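Q: Next up, some structures in structure tokens.
What follows is calculated from the coordinates using simple rules that are stated; it is not laboratory data. Since the model is a prediction, treat every value here as computed from it, not as a measurement.
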Structure P
Amino acid sequence: MKYLRLTLRQPDWMLHPMQRFIRERDVVQYEELLSWNIETGADIEYELFYVEADRDPYEEALASVSSIRWYECTEIDDKSFYLYLCQETRPEDETWREAYTALNLVVLPPVVYNPDASFEMTLVGGGDDLRMLLDGLPDDIDTTVHAVGSFDRRHETVATDCTDRQFEALGVAVRVGYYDVPRTGTLAAVARELDCAESTASDLLRNAESAVIKRLINRYH
């Protein structure tokens, strides 16, 4: 079983009105799609989002989208809320979704929407199906592949951006006590377990720490 993490950038004609809103208005700090359900044969979908935004202008924009039948916002704090909505499936969305719905693939939430209206998603399935997905996306969708490899549960975590070797280094460092407070393990011990030079172990840990911290801040800040 393989996974593929990528960013998709759609042409303007394909964008959902709320993607345009995110790009054109300095209102949304962070938005991700947590879960969804598409009603078979009815072209209706139900979606749950986590949003960090100025709520009043955000709701005004929601109310103006013709495909949205209804929505409900549940406040978390003064900066964030959950959005639950029902909307009609747009033909523009079907255009790119067809590239993976016909394959033996699943989307691993969340789907993260970026300030430039692009979005990042992770898909899991067979390697051949993932290659077919990339080949089957419309030509006018710009695609950036961030990572591909064998899937395991760490790809659901803030360690998503670590390479396998970096993740291994983190595991070794934890095991030998390198991250204990106070520290009980040394960099030399990490290097010995990894069978590499101390400078290599240091680089692996530093890059892994950078990837984890950046992912953590982007995900939860």
Structure Q
Amino acid sequence: MSQLALPLRLADHAVFASFLANGNEELVALLSGMHDSPSKSGCWLWGGSATGKTHLLQAVCEQAGDRSVYVPLAMLAAAGPGLIEGLDSREIVCLDDIHTIAADPHWEQALFTLYNELTASGGQLVVAALMAPRECPITLPDLASRMSHLPTYNVQALADADRAAALQLRASHRGLELPDETARYLLNRSRRDMASLYALLDTLDEEGLRAQRRLTVPFVREVLQSSAGVHLLR
């Protein structure tokens, strides 16, 4: 597992096997083969919140192991750009939420240096943001130019018809059985964004283990009604 000096851990569910690729097949194929067939530079992922960008970056690092490193910039930006010094020793560097450090001259210079060092060493830079490179508010012209030349992929949000399948795939990866009826009930009774649905699945997993119950509709209904932190549709 890749780490910085800070205690970063990859999420145990963030693997390619638990990511439903519908609408993102080309991107998933590229990323899942990156550790074996390195490209020249890496790529830029962009899309809205809860579309799976973080999942994909961490899946790349899970597969590449210690040859890679995952850096959540939204979480670590305040620690300063010294965090990414020396990361060119890794073959793959994944930077999440790169837009959060845009317009910071110190971070931008450090990122420009890292890009050049990775290019020189044959490494790859994989970044994720809410927007495409040309829309990201990077102010250092040379860095903006480098980023705009990265292959760019818009991470597509799952269609409503695929959300139940994504939930069931995540459940299966965790050793849970999520029947079709229960999956449909969750979609009809909770927020429909995948981040909320996955968080709800985590809660159901914990409660199911505690109560030694399967994820049937009656049990899920009990959990939803008793969980103050779960926002249900009215």
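Q: Which of P, Q yields 11, 32, 26, 16, 11, 4 for P(r) over Cα pairs in 10 Å bins from 0, in percent, for residues 86-197 alone, as computed?
A: On the way: P: 11, 32, 26, 16, 11, 4; Q: 12, 33, 19, 21, 13, 1.
Among P, Q, the structure yielding 11, 32, 26, 16, 11, 4 for P(r) over Cα pairs in 10 Å bins from 0, in percent, for residues 86-197 alone is P.
Q: Consider the structures P, Q: one of them gives -0.43 for log10 I(q)/I(0) by the Debye sum over Cα atoms at q = 0.12 Å⁻¹, for residues 46-125 alone as calculated from the coordinates. Say which. Mind dumping the intermediate values first?
A: Numbers: P: -0.43; Q: -0.33.
Source structure for this number: P.
Q: Still on this model: Rank structures P, Q by mean projected area of the Cα convex hull in nm² and report only the one at the top, that is, the highest. Mind showing how you got there, number by number?
A: On the way: P: 14.5; Q: 13.4.
For this comparison of mean projected area of the Cα convex hull in nm², the top structure is P.
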